[in-house]
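No lab work stands behind these numbers, since they all come straight from the coordinates. Values in this document were obtained by computation on a predicted structure and should not be read as measured data. Cβ atoms are built from the backbone, for glycine too; each structure is taken alone.
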Structure P
Amino acid sequence: MGQCITKTAHSCGSRNGLQVFEHEDGSLNGYCYACGTYVADPLGEGKTIADIPKKQRLRKSKEEIEEELSDISTYPVVDLKDRRLRATALDHFGIKIGMSEQDGVTPAFHYYPYTDKGELLAYKVRHIETKRMWSVGDQKDVDLFGWEQAVKTGAKRLIITEGELDAVAVYTILERYTAANFKDYIPAVCSLPHGSGAAGRDLARLMPKIRKHFKDVSFCFDDDEAGIKAIEDACKVVSDATVITLPAKDANACILESKAKAAFKAITFNAAKPKNTRLVFGEDLHDEAKEAAEFGVSWPWQGMTDMTRGIRTGETIYIGAAQKMGKSEVVNALAKHLIVEHDWPVMMCKPEEANKKSYKMILGKVAGKTFVDPKVEFDEAAYDRAGKSVKGKLAMLNLYQHVGWDSLQADIRSAAGWGAKAIFVDPLTQLSNGLSAAEANTKLQEVAQELAAMALDLDLVIFIFCHLRNPDGGPSHDRGGKVLTSQFAGSRAMGRSCNYMIGLEGNKDPELSNEERNMRKLVLLDDREFGEVGEVPLYWDKKTTLFNEVTNAS
């Protein structure tokens, strides 16, 4: 998909008829609207946007874009004979056809409309002869192609194709072969907005909308390498989706090859869930696995980095502490560190804390100050500087005192689509509120397994936090009692599913000195990766609100 970045002269004699388009990989190509010619490397081989003087780069105003979109919307709709698609089906999706400037009657361009919240934002343009594509307007965060029409159907099932004309083809097949008494049950049809390569990312971003309107989702992608990969990515985001296997390469090919009736049967009756396991042979992984082991990104504390070999995506980390022992300080310190030191976007689910407070506490970690204590003067300049450091990198869930597992799964997938690399759930026990002990353990076992799978599938690291159960004997946790894996909520399930289990220990005995009361230990209890155990001593500095590692503690 390309964006027009400049207009220039062409060998046909036009002074500015040649439009130059930049694509996602940085390559340039062009199309001369004056003579109808596609031009590869219009500025010369290897040239990029950097070779165009800034003053010559095209920057259309909002008004100019709106005028161009309005102009395209007046274009005609005609049958596409080469595709055997009727104008009525094209018109259902709002597709417009641009005619050749040479004869005025031969279709030369397809214009596919894209919307967000019902507003037309862009047309994707397809040049028929060269199959090149670009966009008019902003197509970055749009809905699925055909979304507005799909919602209006009131259908329970949504079929998503790989491309726009395949959506038209599926719509045509369903309209043609569905019996009259079943017309009210025809599924809605849409297509991906940015093709197979962005299937997972787009679906993660759009799934909250899709779930709001549709009960069932089916994927009908091309039967080629890119389509198969897109199915894998899409099913990671929509785990309960079904997959349609067509009798030809794609839906439009089914019409062209006279296999439309067989395609109807496949769409209507033979959609199936993909197999969730596949055999993988060692020789197929040999070259990919032939690499030296590397550290993950650092923890805020070097001792933890050394023991765990760093923080890696694809893993889940379970951290437990007694109430009021500083668990939230660890949460916020980790989030701040990943954002500031490693430029990782993070998503935080903290149902026991208002988002406003969470945000201020994380900014406090960035600034090394407190912004939540009324006894401390509010440093507005430091607050604003800290805010700039986390801008675009911190997302929180809009909830308080309630989180459900079904909705949290969808939120995590949406966050992955946004670009999050780390997810924080604090506390996990919110997901089992109101359940008996046996039911809670069963629920947490399910959650642990699903979180581990999501971390791997979505390339995330997921931090899970919980309050600990009281020790069976000896001192309580707030009086220096040892943290054991058996004291974690759902400990058995978590031990199997999580890569690490870490406890936070300390002693808040009021008879101790202030320095002693502010000492904590991060204790690595269970390490599925390297079998390490150990502890990292920390000291909480009230002025900076930071946990600092104590390197010389005995």
Structure Q
Amino acid sequence: MTRQDQFERRVKILWIIIICGLFVLLGRIAWLQLIEGERYFRISKNLRLRLVPLPCTRGLILDRNGEKLAGNEAFFSVGVVPSNVADIDESIERFDEFLDIDKEIAKKRIQEANNIFRPVWVKRNIDLSAVTYLLEKEEDFPGTVILTEPVRSYYYDEMCAHVLGHVGEVNQEELTASTFGVEPGDLVGKMGVEKAYNSYLQGEKGGRQVEVDAHGRTLRVISEKDPLPGDSVYLTIDLEMQKIAEEKLGQRKGVVIIGDYETGEILTLVSHPSFDPNLFSWGVSEDEWSKLVQEPGDPLENRALRGEYPPASTFKIIVAAAALEDNIIGKEDLFFCGGELPVGNRTFKCWKEEGHGRLNLEEAIINSCDVFFYQLGLKVGLDKIIQQARLFGLGEITGIDLVSEKSGLLPTREWKLKAKGEAWYPGDTVNLSIGQGFLLVTPIQMFRVIAAVANGGSLVNPYLVKEIVDSQGKVIESFSPGRGKKIPISSSIFDFLGKSLRGVVREGTGWRAENKIVKIAGKTGTAESSDKERPHNWFIGYTLPDDARLAIVVLVEHREEEISIAAQITGEILSQIFNKN
């Protein structure tokens, strides 16, 4: 083959390569235009357009008289648009130069963003100097945005904390269950009214679609949807009563519940120790969280709904009702108390060492005679006592409109055999008769018990939210559960119990509650705790004037005083409430 032939052959091969390359190029162009064109158009549009969320304002929480308990204050956050961040580590390092941020959390939030074209906050509650610096240096922080967000504020700090609850960042479980447009990073109710009524309080976020340049700076607003603020929640709580109750309970561990014994409205609910819910609004630190959960007083626990205690002598009301209803004892029948009662191989003591002598049922209630009720309990028997306790609502939750309420424990033969591997003994019945042993109740259950005595035998349904009002001031929902089931006991028995409980305060163990401002009927109780610490002290009672209709429960956990301090606190609280009103 000549040189000329070789040259022409090479030229032909080159032309073939050029033509093939041209076809490949044309094919690729056609593919990008016809097949992938729409996808790349959307990407380019999203890089040019940015959807900026407009946070909604969480609804207010107010007391029954319109006093704000929880509201909102504005604060600044710094966020980034993940699609505009070329190097996440570099961006975070720049932020860390002037902002105290958790770099690992910030990186994780950016990497796991559901929508890379929407801002993800990396630091909440930044000060004005940081905002100014970012605005001046915005070209050095591509994809960075300043977000204005409302922060939840609780105006009375620890007061009403267990009623109000707190907010926190939504978790995966809540995201899955939510139907209210909640997204990662949003704050939702975590406990208390904030959690139970989150769907009303949450509101609906808005959004603003803006056009941005290559540096992420806003050029113009394309469209905007206003956020819808959350509804306001009016509680049944009376703030002034709450203040009085908190002051009188002081630093003691315990509970105060005051409510309307006809309707079930809860006017005061104190659980102490308490906590400051504002800590959670800013994002509680690991140190703060560890301190809260490791605090010996367990400040996060709502003792009113979740504290389970032996009811002690307050339970004698139920034993007496069971005995009278089944005609096991007459009102004038006498039992003798010599200070102790032998049962089996044990001797059970009365709180009064020398004994009370011969006394009838009314006198036994007034003086809280243990030996009298030991004998009465053995006559009534376990089954009838437990049956009567169930009629008064013990052993089940009250249904109050907060989550995680506990149901206490009504022990039975079957329960003891399964839980303890033992049979039920007469000594167990003796303990049960004075509210000790395995029996456990919550303070909110005992509110229901004493309310039923006060109103003549109807179980109330305690509740904390009175009405829901939208942002225009329109009432969209009102709550009034009313009375529950009627306890099948004759009215004469409730009259007798009321007369006896008035005697407890006038001349018996509850005399420290007596005062010149308001008449009170009630029952004391001193409960031995299972951990062998100092006993718990109870007082459950109600006011006698018909127009007041207040039932009260005071529990002092591991009381320090040697006196019946719960009765004294009750008298101080109610006398001050009535003196003011």
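Highest-scoring entry among P, Q, by distance in nm of label points 7 Å out along Cα→Cβ at positions 297 and 537, is P. Taking FRET efficiency 1/(1 + (r/R0)^6) of positions 425 and 473 (r between Cβ atoms, R0 = 30 Å, to 0.05) as the measure, the highest value among P, Q is held by P. One of P, Q was used to calculate Kirkwood radius over Cα pairs in Å, for residues 265-504 alone, giving 19.7; which? Working through the options, I get structure P.
One of P, Q was used to calculate mean count of other Cβ atoms within 10 Å over residues 169-176, giving 12.4; which? The read-out comes from structure Q.
Tell me which of P, Q gives 10 when you compute relative contact order in percent (Cα under 8 Å, 6 or more apart). Can you show the working numbers first?
Details: P: 10; Q: 14.
So the calculation was done on P.
Largest in distance in nm of label points 7 Å out along Cα→Cβ at positions 121 and 137 among the labelled structures P, Q is structure Q. FRET efficiency 1/(1 + (r/R0)^6) of positions 393 and 481 (r between Cβ atoms, R0 = 41 Å, to 0.05) was computed and gave 1.00; which structure, P, Q, did it come from? Working through the options, I get structure Q.
Comparing mean count of other Cβ atoms within 10 Å over residues 129-136 across structures P, Q, the highest figure is found for P.
When Cα Rg over 2.2 N^0.38 Å is computed for each of P, Q, which one produces 1.17? Please list the in-between numbers first.
Values: P: 1.17; Q: 1.39.
That value comes from structure P.
If FRET efficiency 1/(1 + (r/R0)^6) of positions 89 and 249 (r between Cβ atoms, R0 = 25 Å, to 0.05) is computed to be 0.80, which of P, Q is the source? Label of the source structure: P.
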